[in-house]
Structure 1
Amino acid sequence: PPRTLESEDPKAILLALVGSPNIASRLPLFQQYDWLVQSRTVRRPEQADAAVLKLEAGNAIATSIDGNGRKVACDPYWGSVGVVLECASNLACVGAEPLGTTNNLNFGNPEKPHVAWQLTEAVRGIADACRALDAPIVGGNVSLYNEGATAGPIYPTPTIGMVGELPDAARAGRLGFESDPARPDSVALVGPFRPHLPGSELAKLRGEALPDGLPEIDVAAVRAAQEAVRAAVRAGDLTSAHDVAEGGLLVAVAECCLGGDTGVTLDLGESDDPEARLFGEAPGGFVVSGPREAIERLGEAVELEHLGTVGGDAVDVAVGGQRLRATLAELRTAHAALARLFA
C-alpha cells in the first residue's frame, strides 16, 4: 500500500488513524437508511459495538458483522479466527451471548494453489473459532474468482455475521464514556490483550508490507474475557464497554470519548514500545468504564489493568515518558473524514 503517514508523533498518528477509511465515522452510510424502522432499535449506529433490537418479551437480539481482509492475507487461519472473535467481542460489549453465525467468503481464483490454500485455512479457522464459542455456522455464501488481469486477486476476505441474545434490552451496553465530575468513572483495559504492530492499521498508513503470519491467539482466554465483560454489562455494573480493534488501544479510547462526548486522562506507565502499546492490535482487549468498585470486582474475574479516569475535553495520555493530548474537537474533525467526501 502507499505510504500516507510520515509522522512519528503519537498525536498525529492518532488523528490519522481516527480519520482513516477503516476507522472513520460511517454515519454518512448509516444515514442512507432509517435505522428506527419498526421502532425496536435500542442502540443506534455508533452508540454501541453491536446493533440491538428489542423483542416483545423485553429481551433483545444483537447483531455484529466484521471482516478484515488484511489480517486474513497475513495469516488465513489466525486472521479468520480473529474475525470470529471480533464479532463475539462486539456482542459481549452489549451483554449478548452468541447464538449463531453466518459467513460470506470472498476470495480469488480457487484454481490457483495459493488461493485454494487461503480458502481452506480460512474455513478451518472460522470452524475452530465457532466451535470454541459455541456459535455454529447456520448459513452463508461464497464469492470466488474475484481478481483482475493486472491487479491480481482481492485480499482473502471472510465476512462474519453473528447474532446473540441478551435478557434485558434496558441493560444493553454502550461504548461511550459518561462524565460525572463529582464522581468520575474509572477506565480499565480488560482481557488478554497482547498488541503487535505488523499488519495493523498503522502499518498500512506507513505503507509497510504485510507480515508472513500472525501470532497465535489464546481463544479460551479471549472467550473468558468476553464472558466476564458480558456478565458485568448484564449486571449493570459498567457505564461503557468497547472492544479494542483496528487502530489499537488509543483509538478504542478515542471512540469511547467521541461516543460519550467527554474526555479521559490515562497513565499507561512505562513501556519498552510505546507505539505498540498505543496502536498495536490483537484480539481479546476491552476498554471499560464504570464506578471504581465495579471495575475492581471485574478485575477479580479477568485480567484487568487500571488506566485512568473519565473527564475533561481531551484524550490526555502519558506513556513511556511521553505525553499526548488530543482535544475532542480535533478528534471529531478527524473522525468525520468520510462525511467530507459526501458533502
Structure 2
Amino acid sequence: MITEQTVLGAYLHGTDEAYPVDPAAARLLTHVFYAFATIDGGQPVLPPQAPDHLATLAALRQANPDLRIILSIGGWGADGFSDAALTPGSRAAFVEKCLRLADGFDGLDLDWEFPVSGGPAELTHRPEDRRNATLLAQAFRQELGPGRLLTAALPAGRLQTAGPYDPADSYELAALADVLDLVNVMTYDFGTGFSPVATFNAPLAEDAQDPLPPDLRRWNNVTGAVDYYESRGVPRQKLVLGVPFYGRGFRVAEPGEQAGLYQPQVDAVYAGDWRDIRRDLLPDPAWQVHRHPVARSPWLFHPETLTFVSYEDAESVEERAAYAARHGLRGAFTWHLAGDDDEHTLLAAMTRPFRT
C-alpha cells in the first residue's frame, strides 16, 4: 500500500526529443527526476531543450499536483564535480549556483559518476573526492533547508573502466546516506561493455553459473547490491531500487549451451529501450526468447548474428518492484520513463506491488 513515504520515481532524460505526457503516467508516479543539468566551468547548465522539457514537467505536475519534481545534476560522463567539491569556497559557490538553477524544483539529485575513480577515463579524479562528496552533500543539505529533497544516484555494478569496482572506494556511504533523503541505487548496468561475457543488465539474484569471480558475483546483482548498501550502513528505508526500461546487447563468439548467455563477448551492441525491443525484436521470429530462473530476467538471442540482448519486461519489472516492497525499501524508480511503451506497460508493472 502506498504511503506518504513511498517513492515511485522516474528519470526524464534531458536529451530525449519527446517525453510521455499522458496524465495516466503522471498519476502513477510520486517523484520525477529531470536529468540532467551538467557542469560547465563550475556552472550547472540545463540542456538546450530545457524550455520544452520544463513545459512537459509543468504538464505532468498539472496532471498530478502531488508530484515531486527534482533536478538531477551530473550523470555518466559529467565532469566538474571534483573541482566543485574541492574546497569550502568552491562548494559554497557551486551550491549557490545549483540552488539558483533549481528554483521551482522540489529538490536536487546528485549524480556524481564517480568520485576517486570510475567513469570515463578523461574525468577529473582526486583521492580526496570521497570525503569531499560527503562535504558537498552536507553543504547542499544546509542550504536546501528541510522543505526540499536532497537525493543521490549511487552505483551498484561491480565492473568499471579499470576493472573491479567497489562503491565504498568512491563514497562514504553511511555518512552520505545520513545527509540524503533518498538513495537511488542504480541496480542496473551489471552487464555492460566492461563485462567479459554476455550477461544480464539487472539480474535479480546471484547465479552460480555466472563466470565472474565469487567476490564480485556476490554483489553484482540486484539483491546483492541492496545487501551491500545495508551492510555499509545505508538504511533500507532510504533505498530506492533502480529498474531499467532499456536493454543491453552483446555479440558473442559462440552460442554456447545457453543461447549466448555467459559466452565471451566480442562487442557490446546497442539494444534500445523497451519500446524498441517490443516493437522491433520481439515480433521477429529470428530472435529466440529465453527467461532465466535465477536472474529472473528475459533475454533474446539471434543465432545467425550471434547477438544477445538482455532486457526487462512487465513480469521481471514487477518482480523487482515486489522485491523492493517486500524487503522494506523506500520504493522503486526507473531509468528512464521515455523507454516505456505508449501503454506504460513497465511503469504500471513497477508501481503495482506498492498499490496492492
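Just so you know, all these numbers are worked out from the coordinates, no wet-lab data involved. What you see is a predicted model, and the numbers here were worked out from it, not measured in a lab. Cβ atoms are built from the backbone, for glycine too; each structure is taken alone.
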Given that FRET efficiency 1/(1 + (r/R0)^6) of positions 123 and 147 (r between Cβ atoms, R0 = 30 Å, to 0.05), derived from a single structure, equals 0.95, which label among 1, 2 identifies that structure? 1
Quick check on the output: 18.4 is mean count of other Cβ atoms within 10 Å over residues 75-82, derived from one of 1, 2. Which one produced it? 2
When relative contact order in percent (Cα under 8 Å, 6 or more apart) is computed for each of 1, 2, the largest belongs to: 1
Looking at structures 1, 2, which one was helix-only ellipticity at 222 nm (-39500 (n - 2.57) for each DSSP H run of 4 or more, over all residues; to 500) calculated from, given that it came out as -8000? 2
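Given a value of 0.85 for FRET efficiency 1/(1 + (r/R0)^6) of positions 3 and 59 (r between Cβ atoms, R0 = 35 Å, to 0.05), point me to the structure among 1, 2 it was derived from.
Values: 1: 0.10; 2: 0.85.
Working through the options, I get structure 2.
Given that FRET efficiency 1/(1 + (r/R0)^6) of positions 11 and 235 (r between Cβ atoms, R0 = 25 Å, to 0.05), derived from a single structure, equals 0.10, which label among 1, 2 identifies that structure? Each step should come with its number before you reach the end.
Values: 1: 0.10; 2: 0.65.
For FRET efficiency 1/(1 + (r/R0)^6) of positions 11 and 235 (r between Cβ atoms, R0 = 25 Å, to 0.05), the value 0.10 is produced by structure 1.
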